[in-house]
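So, here come the structures, one by one.
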Structure 1
Amino acid sequence: MSRGLVGGTAVAGTLAGAAVGYLPGITAAIAAVAVLVVVPDGASDRGYIVATSGVDTANTVFALFALVAIGQPRTGVLVAVDSIGVPLEIPILLAAVVLAGFAGFVLVLVVGDAYLEVAGRLPYWQVSTVVLALLLVLSFLFTGLLGIAIFLAAAAIGLVPVRLRARRVHLMGVLIGPLMLGL
């Protein structure tokens, strides 16, 4: 990708992530799909990664500001941070976000291509099977048989967009109803 394309995609991702940080019911996945509009077809894979990185980083920063400003955590991580009583010191938390972002950037440059090469050689069905088994075990450990039943129902619903050749991200609309009702 050219520098201009990387910059434009990163800015679009950052703006979408900023909106997600404040808007309830809109997830980073929805924002990343919305950013795909500005990514040309020729750079879709790398462009999507750049856009997603911008969305996730901006979402973290702006969700942190939202937590401090309005007292509402907007991400799962910030729900955990809020629930354990971490002091909401913006300079320290922003420094942690910047440090984590820099570490991620360096890791992508250093090991990114090697990781993609190794991961690309693994049989997709084996990776999927291991991940599915791990998710089933975690669901059982945290929620028992009811969790397994809900997991299987959600998995079946998750297959509908594949059959309809739509994006799974559209299923995230299920969050808006409970959020509007304050649940």
Structure 2
Amino acid sequence: MIVPTLVLDGREGRVDAERLKKAAYHVDRERLEGVREGLEAAGIAWEEVAIEERANSQEAGADAARVLLTETPRPTALVATTDQLALGALRGARELGLAVPADVSVTGFDDIAEAGRSQPPLTTVRQPLVQKGAVAGDRLFALLASEPAADAVLPVELVVRASTARPRSSDSGDARGRHEG
């Protein structure tokens, strides 16, 4: 799993449970909790998931992917909690000579325009960015007017594209390999 900066201290690298608890941004905590719930529902222990933290850029995503994809056993999937990191992970996998999704699946979150044009096109979670901005503006104006800001839950949609596939069986006998969220 690849996540953007969790704690504003300049550190990058492997994330442990203590660092996850210190995540500065609500959105990061929510995305991580959603991934955790999904993995545990699939029978994958959250403690087994290797998480790399990097700045939210494609270069950083490529770097994190190179780290994760050279571990043994190699993961069969990488979940990035932003499309920028996921697009970098696609590049990192290619640089290691791996085919996406034949060797490793990659997913992102946001559905930025580049996600649909990448090679392969990126599987991602689409969120209504314009509506999100409008709700944020409305909440800001309510706060400035000393009015209560109503909570808002916006819809999201999984957009399945060519960067994901079922994992192939490996020679190790474990078709799932190591889980990277």
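What follows is calculated from the coordinates using simple rules that are stated; it is not laboratory data. Because the structure is predicted, anything quoted here is derived from the model rather than measured.
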Of the structures labelled 1, 2, one was used to calculate helix-only ellipticity at 222 nm (-39500 (n - 2.57) for each DSSP H run of 4 or more, over all residues; to 500), giving -26500. Name it. 1
With volume of the Cα convex hull per residue in Å³ derived from the coordinates and found to be 125, which of 1, 2 does the value describe? 2
